[in-house]
1. For Kirkwood radius over Cα pairs in Å, the calculated result is 21.2, so let me know which of I, II that is.
2. One of I, II was used to calculate distance in nm of label points 7 Å out along Cα→Cβ at positions 62 and 214, giving 2.8; which?
3. Name the one structure among I, II that distance in nm of label points 7 Å out along Cα→Cβ at positions 30 and 246 of 2.0 was derived from.
4. Can you tell which of I, II yields -14000 when helix-only ellipticity at 222 nm (-39500 (n - 2.57) for each DSSP H run of 4 or more, over all residues; to 500) is derived from it?
5. Ranked by FRET efficiency 1/(1 + (r/R0)^6) of positions 54 and 78 (r between Cβ atoms, R0 = 35 Å, to 0.05), which of I, II sits at the highest value?
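Bear in mind these aren't lab numbers, they're just calculated from the coordinates by the rules spelled out. What you are looking at is a predicted structure, and each value in this text was computed from that prediction instead of being measured. Cβ atoms are built from the backbone, for glycine too; each structure is taken alone.
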Structure I
Amino acid sequence: NFLGPITLRYALKESRNVPTVRLYDELGADKVLSFAGKFGFQTQNFQNDLTVALGSQDVQPLEMVTAYATIANGGYKVEPWFIEKIVSEADGLLYQATPAVVCENCLAAGGESSPLANPAPRILDARVAFIMNSMLRSVVEEGSGNRVQRELSRSDLMGKTGTTNGPQELWFSGFNRDIATTVFIGFDQPQPLGEREQGATVAVPIWIDFMRAALAGAPENMMSRPDGIVDRLIDKSTGELATPGDPNSMFEYFREELAPEPVSEPLPGIEVDGDESEELSTETIF
């Protein structure tokens, strides 16, 4: 069913396809595929058409989790690695992995002479990563991945479900600041999994079981709000600026240079006292 204008947050939360296709079309294939390639996707094999926006191209789970890890860590590209070291009884250390490392505090403290031997390159603006964290949090709180929140009850988990036509593949990718995990359900030779199967009902429970064990005893850890992010009160339905006191409003994050100017006048007939105004200005959407 067609919903008319909706926000990107709502489109992502509810897995709406039309906004994704329109956004891809507006940005253009060259720009989208070039950007996706920075995350590790083998975009040279992708078709140059609008179906790419809907996930029509085959990708490996390793590619997917690498991309999600970039969002999780604040925008740095870390290449996957599997062998930490190889040690020989006779000759000692034969091999030691030196993977790219993300340590924002180290970089801030070290300046040009950073103590990191192999710092990971930044490929995504920290502010964009923060907004993506927030949008993917909405999926877990009240969207297709809400089972994650119900069962794990943590405020630092974000993610997105995925279900292909058939369905032939079921996905869930999610993370907190420390760990990113992708669950893929499907056959080597694609075939239907069952018409009622979905990422939310099959992949999500597996992800929950793994993350419950992986995060057992670990404190919550989520990305801090970077400089250059502001929030604005918007209409939930249209994304347009709203006035204080509007019952259909919410606060949304923007990059500072792209943020619309806030509306200061309340709706007619609605009083907003000083205390309430202060609360409205500081409320976030988490």
Structure II
Amino acid sequence: MDINNVYVRDAILYYTIQQYFNCNDKKTSQFIVQLDHFNYRSGLIHNIPYLSLQLHVLEKDFYHTYLRVKDSFKTLPEDVILVKKGDEIYSKLLVVIPAAPPYLFLKGNVRLLNEKSVSVVGSRDASKEAMEKTEILVKALVKRNIVVNAGLAKGIDTITHQTALKNNGRTIAVIGTPINQYYPKENKNLQLAIEKHGLVVSQFPPCNKVYKWNFPTRNATMSGISIATIIMEAGEKSGALRQADHCIKQGRDILIPYSLLQSSLLWPRKYIQKGAHTFKNIKEVLELLNKLEGDHKCVLK
């Protein structure tokens, strides 16, 4: 990554400020918005004294933080692409979400970010039946040229990505770590394959630690880039349900296998009451997705 690029320099300064807000984008953005005399392009000679004063920190400490963030950006490979919210490459579906990340770090085919995409998620410890059904579903989606995205976690996410790649389909991995890290380690080769044949997306800068809240946060991004989220299997406390909650907040649709209604699980009925759709077979999934694509077509063009 070229750290002399003006957009990269802007991002380095943004993430320097973010360090003083516990790496929270919302608080960082709120702080920046209320500043009267701040411009990213004003130069460090102006910005360091001004921002240090506003943050109530010593100038030398702020500069030290800036250098640490800058050094972390130097570790990013040259083929990592940084896009800012509002850029042409930035997802048109995601950008309308109020909490959309200010920056995305991309590696792979960036055009996929604005293709028709469906998120397929579920349990990390998925049953054999759910894994088999997911494979059948993803094959059908790929056959119809739909991009499938997931979070590169174990279980349903893994089979989603693997099936897409095996069938020459297109897949996006939205990860909960900086883009130059691999988690879980068992999926490093899978992540490398997606970088080559699909797209890896991260909203987390290389200077930040991996926090536990990264993963539900990235679920909001997964929902945001998708016309719908399909939950293949999940327990009552599954992270997949965090994504369902984000779907509801964002006005995005949720699809749930009808078979889950026959179980003792409470969550399927809860989300159906909130507007989630059920499906009994692949045909019903595709019919639902065709309808939903029509709802978003003006954005995806």
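1. Only one of I, II returns 21.2 for Kirkwood radius over Cα pairs in Å, namely I.
2. II
3. II
4. Derived from the structure labelled II.
5. Comparing I, II, the top value of FRET efficiency 1/(1 + (r/R0)^6) of positions 54 and 78 (r between Cβ atoms, R0 = 35 Å, to 0.05) belongs to I.
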